[in-house]
Structure 1
Amino acid sequence: MSERAISMQRRSASHAVAGRAAMQRRRQRRNAFAIGLSMAAMAFGLVWLIWILFTVVRLGLGGMSLDLFTAMTPPPNTAGGGLANAIAGSLMMVGLATLIGAPVGILAGIYLVEYGHGGRLAATIRFINDLLLSAPSIVIGLFVYAIVVRQMNSFSGFAGALALALIEVPIVIRATENMLMLVPNAMREAAAALGVPKWRMILAITLRASYAGIATGLLLAVARIAGETAPLLFTSLSNQFFSADMSKPMANLPVTIFKFAMSPFVEWQQLAWAGVFLITVGVLLLNILARAFIAKK
């Protein structure tokens with residue numbers, strides 16, 4: 001091979017090395033730019049989140065006292081009082097909504113995975129479930145108002161619980177369906193090969209293997225409905241006094257917070273911030289419990 005050919009090969013090799021180095025530098029610059037942009041977006045979101053949490057803690061802690069959990073909501077422009085009736089009403093409505101929504105959601109999720117198998121009914125259920133998941137909560141509140149409140153001619157805790165249950169059901173269905181789909185089909189086939197009835201296989205194998213994920217979805221659904229205000233404005237409304245009669249208007253934390261926060265009275269505004277702090281802590285604890293379930297599984 002001539003010296004000229006060798007020289008040309010060397011120049012080509014050096015050009016190739018230089019080209020690769022330049023390409024690597026361009027990739028590094030683009031990667032650094034993308035990482036910087038992502039970090040800036042994350043910081044922008046965290047700033048607002050931290051600001052909101054700081055404001056809730058700073059203003060909410062000032063209203064924390066024993067009276068908050070034992071005294072009724074006070075009349076306007078009156079010192080003292082608490083949120084006992086609102087806390088109790090929220091617990092009763094969320095509890096009843098969960099008693100309605102959890103079994104319906106879990107059973108529907110089981111049907112979609114274990115029995116639906118792409119049938120027309122399963123496709124219809126999934127379509128309706130997607131609609132409910134994306135529907136604004138105020139629409140569900142108006143729906144319950146039209147079919148329950150207007151027929152009963154009265155706001156009630158039952159109507160509020162039904163509205164919350166309609167919000168909870170699609171979340172539980174989706175969580176149950178996703179968790180059951182993660183169970184390997186080999187486990188189902190092994191149970192069928194041993195002659196185990198399908199209902200027993202579902203109870204003993206698939207639900208047992210996915211209970212942690214289903215429980216996590218249920219906890220997140222409860223956290224979602226615990227702070228809903230719009231549907232309760234049209235269903236349970238509110239009550240200044242304590243009442244365990246769910247056929248009558250019932251006090252609840254979200255609506256009480258909304259009413260007190262919009263008022264010009266300083267005492268009510270302080271109670272509203274304390275209520276916001278309670279809901280924030282409650283939702284945070286539910287999320288921590290859900291993560292604990294996931295970590296345990």
Structure 2
Amino acid sequence: MRNLDTIETLETFVVLARLNSVGKTAEQLHISKASVSRRISSLETSIGKLFIRNQNGSELTPLGCLFLEKIQPLLERFHRLSAPVSRPEGSISGSIRISAPNAIGNGLLIPWITAFQRRNPELFVNLTLTLGPMHIIPPECDIRINHGLYPCSNAVIRKLGEMRRMMVASAGYLAKHGVPKTPEDLEFHELLGGNDLVNGAPLVLLKDNERVIVPIHSKLRLKDHTAARTAALFDAGISVHAFRYDTMELVRRKLLIHVLPDWEPEPSPVSLLLPIGRKPSSAVEALCDFIAEKWRSNPELVFDHGL
């Protein structure tokens with residue numbers, strides 16, 4: 001280990017572990033393929049054999065898998081601790097490019113970002129909203145926010161917390177099809193979900209220490225949680241993955257009815273993703289801290305205290 005440029009070498013290892021290609025790793029980190037090979041060789045001299053090279057690329061050995069699990073959180077901590085310790089109020093300037101799913105951007109990020117810019121009037125933010133999660137951070141992006149368990153091959157992942165969900169339906173739908181009394185009753189209903197349900201995942205419901213899995217039956221498939229909730233407003237079925245933070249108001253206004261309130265759909269994990277190999281600017285770190293602070297203050301969101 002004494003011969004390593006430690007951080008760059010470890011970041012190279014993490015990227016290669018996820019991309020399984022020396023060429024793609026070199027392209028991602030803007031270095032030569034020879035530099036990638038040299039860094040990995042130096043690391044393996046100190047640690048042991050981390051990769052098996054075959055026709056499919058570079059695959060992790062059992063030791064490599066263990067090393068990846070240990071090293072990624074340490075890299076994340078390094079980048080956080082290497083950021084400036086103090087940021088005087090009003091001193092943040094420059095520009096930040098952030099990307100997020102519609103469900104998080106419209107309901108949460110836009111008001112939070114505008115509040116952050118009021119504190120820092122010299123800061124410019126370019127926000128791009130997408131239909132769903134991303135597996136790769138675009139090269140022009142400084143921060144990506146993802147919800148759900150989706151790996152990202154070119155990012156340092158900071159777990160932000162979870163988004164609580166609920167099941168809702170219109171009075172008209174329930175009057176026609178009946179009100180479910182148990183999770184098992186849901187098998188006889190039209191269940192409207194987001195991208196995860198479209199991809200074939202079942203509905204997972206939680207109550208205290210109980211966990212129930214419900215198969216999905218739906219004639220209308222939607223890739224967006226907000227669209228599923230809108231469909232529920234038009235008597236199309238039960239929206240089973242509605243986010244509590246922006247759905248409770250519709251329940252209070254009696255536009256939707258909370259279905260099986262004692263049972264809660266499995267929450268959706270949310271993460272902040274920062275590009276590997278790029279040290280976050282003070283503005284990026286400040287905005288990440290601000291988003292985490294806002295997350296803590298919302299009772300309909302579950303904050304992860306490991307951030």
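Taken together, the values in this text are just the output of simple stated rules run on the coordinates, not laboratory data. For clarity, every value in this text was computed on a predicted model and none was experimentally measured. Cβ atoms are built from the backbone, for glycine too; each structure is taken alone.
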Can you say which of 1, 2 returns -24500 when helix-only ellipticity at 222 nm (-39500 (n - 2.57) for each DSSP H run of 4 or more, over all residues; to 500) is computed? 1
Could you figure out which one of 1, 2 the value 0.40 for FRET efficiency 1/(1 + (r/R0)^6) of positions 141 and 165 (r between Cβ atoms, R0 = 25 Å, to 0.05) was computed from? 2
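A value of -0.43, -1.09 was computed for log10 I(q)/I(0) by the Debye sum over Cα atoms at q = 0.10, 0.18 Å⁻¹, for residues 101-244 alone; which of 1, 2 is the source structure? Mind dumping the intermediate values first?
Numbers: 1: -0.43, -0.99; 2: -0.43, -1.09.
The correct label is 2.
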When you work out distance in nm of label points 7 Å out along Cα→Cβ at positions 45 and 93 for each of the structures 1, 2, which one comes out largest? 2
Looking at structures 1, 2, which one was Cα extents along the principal axes in Å, for residues 181-252 alone calculated from, given that it came out as 61, 21, 18? 1
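For the read-out Kirkwood radius over Cα pairs in Å, a value of 21.5 was computed from one structure; give its label from 1, 2.
2
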Which of the displayed structures (1, 2) returns the greatest value of relative contact order in percent (Cα under 8 Å, 6 or more apart) on calculation? 1
